[in-house]
Structure 1
Amino acid sequence: MDNALTKKIVVTGTRGIPGILGGIETVCEELFPRIAARGCDVTLIRRTNYVHDNLPEYKGVKLLDLQAPQMKSLETIVHTLRAVWVAKFKLRADLLHIHAVGPALVTPFARLLGLKVVFTHHGPDYDRKKWNGIARFMLRLGERMGVGYAHEVIVISNVIHALVQKKYGRTDACLIHNGVPDPDFTVGTQYPESLGLTPKQYIFTMGRFVPEKNFHQLINAFATLRDKRDCRLVIAGDADFEDAYAHELKALARREGVILTGFIKGAKLHALLAHAGFFVLPSSHEGLPLSLLEAMTYDLPVLVSDIPAHIDMGLPGDAYFAVGNEGKLAEKMASLLDAMPCRRTYPLAQYQWDHIAEQTLHVYSRL
């Protein structure tokens, strides 16, 4: 192995692994064990308020836990500053890999300490509805710091690639898609049936309970169909912080007979995907939606909002509806319900994790 790849790599910008809710967390759980397996010394720094184990490592990735304030506005920046300091002076890192625009705010500080920095841009988080004006300003500044000061920039979609070129003139960013694990079609129907579900007769979605996922619109659209169709709606996921939106969403779901599973992974999630009728993602904002990719690996018909990140996936035209249009969403859901059960296949070769690990190692080697 090239000497550049045998040095110490430290990862920050994630809540942690394994089994922690979040898209970036899923990426790190899949990617960095593969990086470690290729001979790299990888340490991933976790946030203690999300960790419920005492693991010293996970599949070859060393784990280091640091405390962070349990405040939405301070958690990320304080933890990342601490992580950069530890990476330099305790771990003696050669390369720091920062994930997401919020943590990227500290990129100049990492450079000042002499660290080589790789920044992965997972999407313009400042577009999320949960942030106030000050938070959005800081996230935009984080994007500017990451794109402007990182030695290497990775983007996960064509949409983000175009964004960093247009806004910042950064033409050397490397496009590396996020990946998706192989499906498990061997899982039985015990878990769906324990929830009162009939295989192939329910609608499925998953994600964090935040406004931009638009799960409230999905529930409203489903409510117009519930009495006309023998089907159920299942939402897997939960909120990071039990705020007003999450509380209201759960109350709405209970009123409309929606099944909320909470945060699930592994066999339970695979079973719900394998036996669903179709998958819906009505988001108003996404980077590269891993939940959608995972549904596609299970050959599920998918119905998604027509935001740039979804259009970039190149799905059939009938898979899209106008974002925010509950009436059109209900209409397209009715059509899919009439067609159940059915399956679709998708070209997913570019989303294979082993290929993505090799691409990431190539970026490291350039440093």
Structure 2
Amino acid sequence: MKVMTIIGARPQFVKAAVVSRAFKERRPDVKEIIVHTGQHYDTNMSDVFFEELEIPRPDYNLGVGGGTHGQNTGRMIEKLEKLMIDERPNWVVVYGDTDSTLAGGVAASKLHIPVAHVEAGLRSFNRRMPEEINRILTDHVSDLLFAPTETSQKNLLKEGVPEGKIKLVGDVMYDAALYYKDRAKKPVFPHGFLIEDEDFVLCTIHRAENTDDLDKLESIYSGLEEYGRTIVLPLHPRTRSKILESEMVIPDNVWHINPVGYLGMVWLEANARLIVTDSGGIQKEAYFHGKNCVTLREETEWSELVESGWNTLVGTNPGLIAKALLEHQAPMSKPFYGDGDTALQIVNEVCR
């Protein structure tokens, strides 16, 4: 049996690593072909990245990236189609909601190759987000839809996806959080940055809707300043360039550091007092580490975290940002994302 795994961004490598490990340990008879579309060029994806995370290197790198969503998706479909014809996999596995996800799903379905979508059924209900379009279309060309939560399962049923295609398996990122927690490494901080456990707030800002709108970006920093206490912010390249272009003045309590690798981010998440972010994945990772999250968006795919009190949506309103940071309270825990055996369930279903 041959399985082709399509990935295009660093978080997808982490997710795929968990499933690849399960294939290797439980089904050594399965040949997995890993294809990196090249969607996101990431300088952190060096030899160290693959070695530290025990991630298999891609068998193919298509080198597609740097264009518009339409250009990238079209080029990926063209190259993936040729590769699938050559390799003739029995299954194609795609992850999440990137252009690579959609391209893999479209190319495989046109060739009548079964598609398995990991993280199916997530909805923000904001179709201005490219990710929302990617995840909806991918779900509707997939043959196995691995839903991480009951909410995502219900979303798929409401959209008419046959019940037999949907498998409620939990979240592979919870598997990853459990596996890598003991391997986390404290990042190297600039001279003079003295960080103690739970003595700081971790912040990430990277979403284009926040970074490309100067008013929104300034509002976010205003809210962080109003909070007053130490905030550690690994600076995304897009955010850095916008700050430099605008000559924004950074508040004294916001400490910019260089981007960190995955294991460094795990350490920051596990040791922060709480987390403020516009990322989708970090909202969940905050919960995995028992941290409250303040989300710099108007909506989220992870609605159960908001409903349960673990996550607070504040948009870019400075007052709401500061209030949420100052008044956070950890609610009672509830396991939303499975028991840490999601990868094994995925492997069992694909190999059934």
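Every read-out reported here was derived from the displayed coordinates using simple, explicitly stated rules and does not represent laboratory data. Please read all numbers here as calculations on a predicted model, not as lab measurements. Cβ atoms are built from the backbone, for glycine too; each structure is taken alone.
Points worth noting:
- Origin of the derived value 2.6 (distance in nm of label points 7 Å out along Cα→Cβ at positions 126 and 150; candidates 1, 2): 2
- Which entry (1, 2) yields the derived value 56, 40, 38 for Cα extents along the principal axes in Å: 2
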